[in-house]
1. helix-only ellipticity at 222 nm (-39500 (n - 2.57) for each DSSP H run of 4 or more, over all residues; to 500) computed as -12500: which structure among 1, 2?
2. Where is mean count of other Cβ atoms within 10 Å over residues 79-86 largest, in which of 1, 2?
3. For Rg/Rh (Cα atoms, Kirkwood Rh), for residues 167-222 alone, which of the structures 1, 2 scores highest?
4. Out of 1, 2, choose the structure whose coordinates give Rg and Dmax of the Cα atoms in Å equal to 24.2, 81 when calculated.
5. Work out which structure the value 0.55 belongs to, where FRET efficiency 1/(1 + (r/R0)^6) of positions 23 and 335 (r between Cβ atoms, R0 = 30 Å, to 0.05) was derived from one of 1, 2.
6. For structures 1, 2, calculate relative contact order in percent (Cα under 8 Å, 6 or more apart) and state which one comes out highest.
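Since every read-out is calculated from the coordinates, none of them should be taken as a lab result. Please read all numbers here as calculations on a predicted model, not as lab measurements. Cβ atoms are built from the backbone, for glycine too; each structure is taken alone.
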Structure 1
Amino acid sequence: MALHIACESEIKSGGTTDIYFRRTMEILAKKKWDARVVAEVSASSFPAGWGWAVLSGIEEVAELLRERDLDVLAMREGSVFYPMEPVMRLEGPYSQFCELETPLLGLTCQASGIATAAARCKMAAGFKPVYSFGIRRMHPAVSPMIDRSAYIGGCDGVSGISGARLVGVPPSGTIPHALIVLVGDRQAAWKAFDEVVDESVPRIMLVDTFSDEVVESLSAAQALGKRLYGVRLDTPGSRRGDMKRIAQEVRWKLDVEGHTHVKIFVSGGLDERSLSQLSGVADAFGVGTSIASARTVDLALDIVEVGGRKTCKRGKLSGAKNVLECPACFKRRVTLEPKFRCECGREMVALLKPLIRKGKVAKLPGVREIRENVLSALRERKLSLEP
C-alpha cells in the first residue's frame, strides 16, 4: 500500500502525461518528424462569473521546463489576464515539451483558479483579512500549492504548516472544536490555549461549541480579559440562521460589556456572496472550500507556428502573439506587432517576459512581492466581481 501520488521525477519525465503525447513522441522518433515550433498557452473563456483571472503556477512551470532546449516567455506570476490572451509562449523543438503539456497545464490551471478565487474573496471581503482554511478538503499532496496560490491571490495567511513554510509566514489557526469537546469545559480549553501556546499567536477563541455565540463570546472575554484578541464564529450551517445578525449581536454585546478590543472572525462555508454580506460586521474571515476547490482556469496549449510558418488548429489564431498593455489606462491589445501606441498616447508595454532561455531560468520574484502586485492590481484596475 502507498499514497496515490506522483513523485517529482515522474512528473518531469512525462510519467503523468496523457498517453497520446507518448504515442506522438514514438511517431515523431520513428518518422523523424520533429520540428521547431511556437506554442502558446491561453484560455478561451473563464468559469461562469469570472471576467478576469490571476495567473499562478509559473514558478513550478519554470522548474518543469528547466534544462530543456526551449525559450519561454510568460506573464509574471500574479498577473491579471483575460480570455484569449497568451499567458505563455514556448519556442523550440516540439519533442522538448510534447510530453510535458499535461503537467504544464495542470500546474497552471488549478493554481490560477485558486489564486483567482482568493482574489475575488479578498475583494468581496472589502480587503479585510482573509485566511485560507481549505486544505482539509483537498488531497494533502497538493496542500502547499493550494496555500501558496491562495496567498498569492490575496489571502493574508494560511492554515497549513507546509504551505505556510513555503510562503514564509506563520501558519494561522486557533484550536479545533475537538479540543473543547474533549476537555468538556470551554473555559478550561481556552485557558489552556492561553497558557501553552506561544505568545506570538493571537488569542482567538472558538465561541460556538456548546451554546449561543453571544454567551460564549462574553464567557471568553471574561476568562481572558485584555489578552483575548478575538472570537471566531464557526457555527455549522444546520444551526447558523442569519450569520450577519449573529455577528452584529456578538459585536453589540461585547461592546456593551466593555470588550471593544475583541475582534470578530467568521469561518465555515464562506464564499463571495456571504463575504460581501459579512464584510461590514466582521473583522476577518477564514475561507475554506470555495478557495481550495476553486474552478480551474481552463488554459490550453496550442501550436501557432511550425518551422517559421504561421499555422494552427481551427478556432485558434496563428502566429506568435504579444500581449501589450498601456501603463496609464491599462487597456490591452493582443497583436503580432512587438510595439503599439495606446489611443491615450502612451507606448504600450509587453506583458510576456523572458522566463527560460536555452534551459536557464530567469530570476523570479518572491511570493510576497507577487502577492503585493496582485493586491495593487485589484485596487488600481477597479476590477469587478460581476461577469
Structure 2
Amino acid sequence: MIAMSEARSIRPLLVAPYGQHGGSEMVMLRMLDRFDERIQAQALLLGGGTFAEMLRERGIPVDVEDMPGKQGVLRFPGALLRARRHFRGAGISLIHANGTKAVLFAIPLSRLIGVPLLWMKHDHFWDGRVSRLLARFCARLVCVSEGMAAQFPPQVRARTVVAYPGVRIPDEPPDVRQTEPLIVCVGRLDPSKGFYDVIRATRILRDRGVDARLRVAGPVDRIHTGHAAELEQLVVDLELSDVAEVGWADDLDELYRRARVVAMASRPDVPGKPSEGAPTVLMEAMANRRPVVAPREGGMAEVMGPVGTLVDDLTPEGLADALEPYLRDVELAAAVGAEGRERATECFSMERTVQTLETVYAEMSH
C-alpha cells in the first residue's frame, strides 16, 4: 500500500451518468472537496446541467457528452471514439465510474485508453446477474453498504471495499430541545420517495392533536417533473398549507437544525429490491443529532443500526405512529438524536470515506 504523502500525482477520470446533481453527485462533490492535493481529477459527464457547473466552479476540467435516458446508450459508440482521442495519452491514472450507466460507458473506455476501472455502486439498480457481470470487468468495486456488497461472489468481493457515502459531522449542532415539532424530509421529488404518505401522516398527526409541521425539501425529479406539483396540491387538499411546505431548500444544514425528526418513506421501484443504497439523508440527520424514522429495509436499516425508528407498516398511519413519540416527547428526541450522533461520528464521516477512496486510488495507480 502506498501512503498518499509518498505517492505521485493521481489523475482519476470521473465518469458520471447525469449532468444534474442528485445524491451520488453530491457525494462525489464532497469527496472532491476533501481529496488530497495529489489527486487531480477530470470529469466526463453523460449529460449537461448544474453538476457540470459545480465541478467547474471547483476548477475541475469537465467534458460533456449529451446522452440522456436509455436511448443515450445508442450514442455510446461515437462518444467512446471521441473520448479515446481526448483521453488516450493524457496521463489518466484510472477511471472512477459513478453509477451503473457510467460503468456501462466506462468498461469499453477503460480498455480504449488502457487504464484500470473502479465502479462506485450507489444503488440497487441492476442488482443480481447484471451487476455481477459488470463487476467482472472492473479492477475495483466500491459499494456504499455491506448489504449491497453481499451479492457478489468471493472473487469479486476480494477486490471490493465498502465505503459509506460519508457526511460532514457538524462541530456542535443545536439542541433538538430548541426545535419546533417539525418533520423534515429530503430527496428528489419522485413518487418512489413516498413523500405523499408523509404529508398524509402529518394530517393524521394534527387530527390527533399533535402540532406537527412538515418541510419536504428537494429538486424536481428529471423524469417525474409533475410530481412536485402533485405534492403541493395534496398539501392544499389536506388543508396543511399553513404548516407544510414542498420545494427546494437552499440551506439543508439550516433545515436539519430546525428539524425535530427527519423521516424517509422510500419504496422500491422494482418489487423485491431495496429502494435505497445508503441514504446520506439519514447520515446527515444523525450527524446533526436528530432522530430518524425510515422503512425497515436494506441500506436504511444498515445505516440506522439500533438508532431511531424502523417502520414496518409503511402507510400514513404507520408513519404517523413512528413520528408521534418524537414530536410529543422532546427528551426522547434528544436522547435518540445523541445516539445517532455517536453512530454517525464513528461510521459515516466524510473523512473516513475519503481515506478509503484515496487508498484505493493509490493501489490502482501503483
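1. Details: 1: -10500; 2: -12500.
Going through each structure in turn, the value belongs to 2.
2. Numbers: 1: 20.2; 2: 15.6.
For this comparison of mean count of other Cβ atoms within 10 Å over residues 79-86, the top structure is 1.
3. Details: 1: 0.99; 2: 1.05.
Once Rg/Rh (Cα atoms, Kirkwood Rh), for residues 167-222 alone is worked out for each structure, 2 has the highest.
4. Label of the originating structure: 1.
5. On the way: 1: 0.25; 2: 0.55.
Corresponding structure: 2.
6. Values: 1: 24; 2: 18.
Largest value of relative contact order in percent (Cα under 8 Å, 6 or more apart): 1.
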